[in-house]
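Each structure below is given as structure tokens.
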Structure P
Amino acid sequence: MRTMLSVLLLSSVALLANAEGLPSAVQAKLIGKLVNFEKGISDKGKASIFVVGDNELAEQLSRFAGKRLGRVELTSVDSASQPPSTAYDVIYIGNDADVTSAIQYAREHNALTLTGNTSWVDQGISVGLAVEAGKPKILLNLSAAKAEGVDWNPAVLKIASTQ
């Protein structure tokens, strides 16, 4: 499992070029791999994703809908400018106006939170995806993950930075 994620990270470097943030296509691939490392999602074998405020990422993730990403089938990808009213396994936060409500939603529904803005990880989002020195970086907020009921496979902890 760790090898699979390491290969993805290395193969994604070519897509990064001089981008300030991690491109949506790379984020989508990383998210597809990361859901396999969350034990609750992995054990269930399926995941639904809701994207708040990032239509480009929602479009990229939609390409995987109905497909297996490792051991997990991505059953649905939906998006809007506000968090959903129904349960999803993963919530991606793409704009700061919804950070607080998205975190509250995630904790009430045991949903994993992700963002492309690593500064929001300090505010309580579980996973930040970014570029550092031209390479993908995964930042985990372990206390936020615990509050969301997230249970990571230890292999993720070996390749991510933690708070």
Structure Q
Amino acid sequence: MNRLDRFFDKFEEYVCFITLSVMSVAILLQIINRSFLGRPFPYGEELARYMMVWATMIGTSAGVKIGSHVGVDALLLIMPKKLRLAVTFFTSLVALAFFAFAGWLAIELTAAIKDTGQISSALEAPMWLAYLAFPVGFALCLFRQLQLVLAKIRQWRGERAETGGAA
């Protein structure tokens, strides 16, 4: 699992770096062309928009890995430890199901867009390439959430072993 984990870590880092860099350059060219040359860079806005979508979806999976997404834990903090573990495990399973369902819908949507042959207005690129960010992002989120669920199971088993099965 470590090798696969490192591969996805690097993939997320590189894709986010590349997409944010391309987005920044596209916006900079747009500003320079409009301000100093008096004419727009025709591809800048569209390219920046698609790079933002990719960066957001890949960045979301990186956030899932480190647990940095917003959550309200006020109720969890007052729960007994066993109940808290059960609730967090249940919410992890719900998130796993959500990523699987959303990923499936994203695959269907991307396939439907590809079947239409739709192209973007400025770049004239196939639109399914922009939509592909969603199934890729949700697949990565699913993988990262599965890692969290497995880690919680290992943690729970470890605590049960330490207390002689009383956890």
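Observations, loosely collected:
- If P(r) over Cα pairs in 5 Å bins from 0, in percent, for residues 91-130 alone is computed and equals 6, 31, 41, 18, 4, 0, the structure in P, Q: P
- Read-out distance in nm of label points 7 Å out along Cα→Cβ at positions 123 and 139, computed value 1.9, structure in P, Q: Q
- Origin of the value -11000, where helix-only ellipticity at 222 nm (-39500 (n - 2.57) for each DSSP H run of 4 or more, over all residues; to 500) was derived from one of P, Q: P
- Top of P, Q by mean projected area of the Cα convex hull in nm², largest first: Q
- Structures compared: P, Q; top value of FRET efficiency 1/(1 + (r/R0)^6) of positions 51 and 155 (r between Cβ atoms, R0 = 30 Å, to 0.05), i.e. the largest, recorded for P.
- Top of P, Q by FRET efficiency 1/(1 + (r/R0)^6) of positions 27 and 75 (r between Cβ atoms, R0 = 25 Å, to 0.05), largest first: P
Every number in this text was worked out from the coordinates using simple rules, so none of it is lab data. These numbers were taken from a predicted model, which means no experiment stands behind them. Cβ atoms are built from the backbone, for glycine too; each structure is taken alone.
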